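Trainee: Below you'll find the structures, each written out as structure tokens.
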Structure 1
Amino acid sequence: MKITYILLIISLVIVVAAIVFLPSRLRIITGYAAKSMCSCVFVANRTPESVILKDIKFSFVKYAKAWVVPEEKAAYSTVFGMAKRKAVYRQGLGCSLVFDSDSSKENPAFNLPSFRQNTGVWPVGDEVKDTVFESIDYEKLNVAVDNAFDFEGEETKNTRVVLVNYKDHIVAEKYAEGFDENTRQLGWSMTKSMTNAMIGLLVKENKLEIKKSNLLEEWKNDDRNKISINDLLHMSSGLKWNEAYGDQSDATIMLYQKTDKAGYAINRPLEFQPGERWVYSSGTSNILQKIIRNTFSNDEAYWRYPYENLFQKIGMTSTIIETDNKGLFVGSSYGYATPRDWARFGLLYLHDGMWNGERILPEGWVKYTSTSVPDSNGQYGAHFWINDSGVYATAPRDMFLCQGFHGQRVFIIPSMDLVIVRLGVSPEDTFDFNLFLKEILAAFN
């Protein structure tokens, strides 16, 4: 009788726990699957079948069923028929999840500015010259690139592209089956580096100052009014944040449970004094986007700004940053571009913010970007990762990089005049970046 009673209590606890904790977690899973399906199909122009096989086949997300309804320009997802979620495509603004509170006004459309054609020789255009450098061991380089991809029978690395740019020449470029130089690919947190660039542009125009505090109305009556743009760029705002992706966290709640990404992050309480502690936070990047948006008189001007003042100027003609339901660029996570356009972005920073003789970013901005935040153990600058502490032990210490979820990387190595792009879907520890860099760099004398 006692054992039966204990088992009954245990069963009751499990049921209560499932009722309390499971629904929100299931909605994150189905939200991820619906959003991924929508963006991959309508933004990246891929097939639903490839998305199921290559993008939502990991962790608990693999239990989600996702499908597309083309006439709605929408994708849906459930887990065993539960927690149904929908994501919709908005012209020019990408995909966003649908929430009960949404109205038609919160899902606008936007006509992207017309881009000039990328004619001419790389990197201004897309014509790749077959230039041979005596300083490169091409046999070693080709082997290193091949080693970054799964061999027959493997499914661990899941690399989609490796592109190596040396002295403004593409010297190696390889794609996995189903991907090519025209396929937009999600950068995840590499989008944070685009947010860095947008801040830099506005600093150059004297519309923002990185030391400025008293940034937001919501912070005016407490110590959050001490937070500066510099603190936000350095991930040292002091705001309480949990960036974990494997469970319910601030990051997953913001991305998959909230219509207003910046609003959720803005309302987090202070845990440390501003500038005191480095805490990696996707919320921080969306707060910066809110600050950027506040410098414009209307959404149309805000939306056009990065396209006309950054992407168009350096030939990133494929790029799209998706917005949330409130029209804010999700500057933490949702930037799409082709591998060559991700490489162009890296080249802008390799060349100190200059492009084809024109200064795009303010003088000194790249140095500021790639200088270590005191509390980051030499790993982080201003919305770029850095290698001061030798986390990438096989690479030079002057390397800095854009880094995103599931192994998205743009490595920038000034001392070697190199930009290396590697994109894929590699859960943690399934791709050895130190070995990858060691083999690639060994090809350069």
Structure 2
Amino acid sequence: MDNLESLIKAAGNAAATGRWGDAECAWEQVLSRDPGNVQALFSLGVHAYQRGDLAASLQMLDTARNHAPQDPMIHITLSRVHRDAGNVDAEWQAINAALISDPYFLPGLLGKAEFMERQGNVPLAATMFRDVLKVAPPEPQWPSALQRRLQHARDIVRRNSEDLFDFLRQKVAAQRGTMDATLQGRWDEAASILAGKTRPYHSECNRLQIPRLPAITYYDDALFPWMQAVEARTDAIKEELQAMLASRGEEFVPYIQYKPGDPVNQWDKLNHSRNWSGFHLYSHGAPVHEHLAQCPHTAEVLAMVDTARIAGLCPNAMFSALAPGAHIPPHTGETNARLVAHLPLVVPEGCNFRVGYDWKPWREGKCWVFDDTLEHEARNDSQQLRVILMFDVWNPLLSHAEREAVVALEEAMRDWHGQGSNV
């Protein structure tokens, strides 16, 4: 037994260092002492396959399978030999045998999808490749032996999703043409989700989640009676912004300011960076009186809107400046009880904003209101500064009684956490 174990170890070491002849010789010695040794039978079958002797490979692998019928690796290796030998039916049977042994066996799932692709059934193959990618570990952890095949799977899934999305959009084009323009984006997104191109976007609140509110990206302007009056004051607000940039530019502070030791996650590139900076007029519910006094027109406008007031959280209002080339990564906000409004003031070409599925370019003087608890991001792909006025408003779908409930819940949370503040 000791001699057999030494031979097995020697065979493994030889194979690991690329000495294939020595490895094969050692496995043959193992097999002469133990004719049913599955490891030796399998390894000799692989060696025969590598040198192109398909008949010998099948003989060894079939014998190994008979001794270990539940080993999925033997079945999937047999499928590869049958494939090269042109035995399509035997290849398919071996793939399925591997998956009967282990339905989540990654090489088996890959083999099944690749089989379907070679048969010309690309849509079904793409569906199978999508399942492969669900089972596979994250890309940085892909096994080196499977990296090329997994990259191919990802490419097939991506191309199929794009093609299917275009096909689905064409199929509903007639219906989309009869809809209000504001509803058409919903059906573009439905097609995108059905095609697997994008995922559904749901409200994700870092603090208070109000259930049963719809996940609306950009809200209808008609829900905000103050909007036109705000837009009409764009020029006056922009003049105050430009004066602040010229005289108090140092007071545009980094928007992201995590302390040492805090997990920064997606904010590492913007932490304490002036690539995204703000001149605050309200911060976490508290007015910045000095800044408001310097911007009287802007202060008047902010007094006109339906400001969300939740102690310790909002209102927030600021001139938000995004440097040339800067990117605010995907993130979500604190509560869907409040929404966020943007009034664009300085917007060069190449500045865009995404909420959920919907990308939009800012347009100077055109306000919008969005739900920031849906994943959103911003890009300034221009060579100039982009600045907007950003402020909080109540979600118009909440009644006054519900707004009071929001405030009560937040106050209760502060009281609860404050109970141990003197310990």
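Computed from the coordinates by the stated procedures, all read-outs in this text should not be read as laboratory data. None of these values were measured; they are calculated from a predicted model. Cβ atoms are built from the backbone, for glycine too; each structure is taken alone.
Trainee: Can you rank 1, 2 by mean count of other Cβ atoms within 10 Å over residues 172-179 and just name the one with the largest value?
Mentor: Evaluating mean count of other Cβ atoms within 10 Å over residues 172-179 on every structure, the highest lands on 1.
Trainee: So FRET efficiency 1/(1 + (r/R0)^6) of positions 36 and 156 (r between Cβ atoms, R0 = 41 Å, to 0.05), computed for just one structure, reads 0.50; which one of 1, 2 is that?
Mentor: Comparing all candidates, it corresponds to 2.
Trainee: Taking Rg/Rh (Cα atoms, Kirkwood Rh) from the coordinates of each of 1, 2, which one would give 0.98?
Mentor: Answer by label: 1.
Trainee: Out of 1, 2, which one gives 10.0 for mean count of other Cβ atoms within 10 Å over residues 260-267 as computed from the coordinates?
Mentor: Label of the originating structure: 2.
Trainee: Continuing with the same structure: Using distance in nm of label points 7 Å out along Cα→Cβ at positions 108 and 132 as the calculated read-out, with 1.6 as its value, let me know the right label among 1, 2. Spell out each step's value before the answer.
Mentor: Numbers: 1: 5.5; 2: 1.6.
Comparing all candidates, it corresponds to 2.
Trainee: Let me ask something additional. Can you tell which of 1, 2 yields 3.0 when distance in nm of label points 7 Å out along Cα→Cβ at positions 116 and 364 is derived from it?
Mentor: That value comes from structure 1.
Trainee: I've got another one for you. Quick check on the output: 41, 38, 25 is Cα extents along the principal axes in Å, for residues 188-339 alone, derived from one of 1, 2. Which one produced it?
Mentor: This value belongs to structure 1.
Trainee: Output the label of whichever structure in 1, 2 has the greatest value of FRET efficiency 1/(1 + (r/R0)^6) of positions 196 and 244 (r between Cβ atoms, R0 = 41 Å, to 0.05).
Mentor: Top value of FRET efficiency 1/(1 + (r/R0)^6) of positions 196 and 244 (r between Cβ atoms, R0 = 41 Å, to 0.05), among 1, 2, belongs to structure 1.
Trainee: Quick one: mean count of other Cβ atoms within 10 Å over residues 44-51 came out at 15.2 when computed from one of 1, 2, so which one is it?
Mentor: 1
Trainee: Here relative contact order in percent (Cα under 8 Å, 6 or more apart) was calculated and came to 18; which of the structures 1, 2 was it taken from?
Mentor: This figure was derived from 1.
Trainee: Still on this structure, please answer the following. Figure out for me which of the structures 1, 2 the number -15500 belongs to, where helix-only ellipticity at 222 nm (-39500 (n - 2.57) for each DSSP H run of 4 or more, over all residues; to 500) was derived from the coordinates.
Mentor: It was calculated from structure 2.
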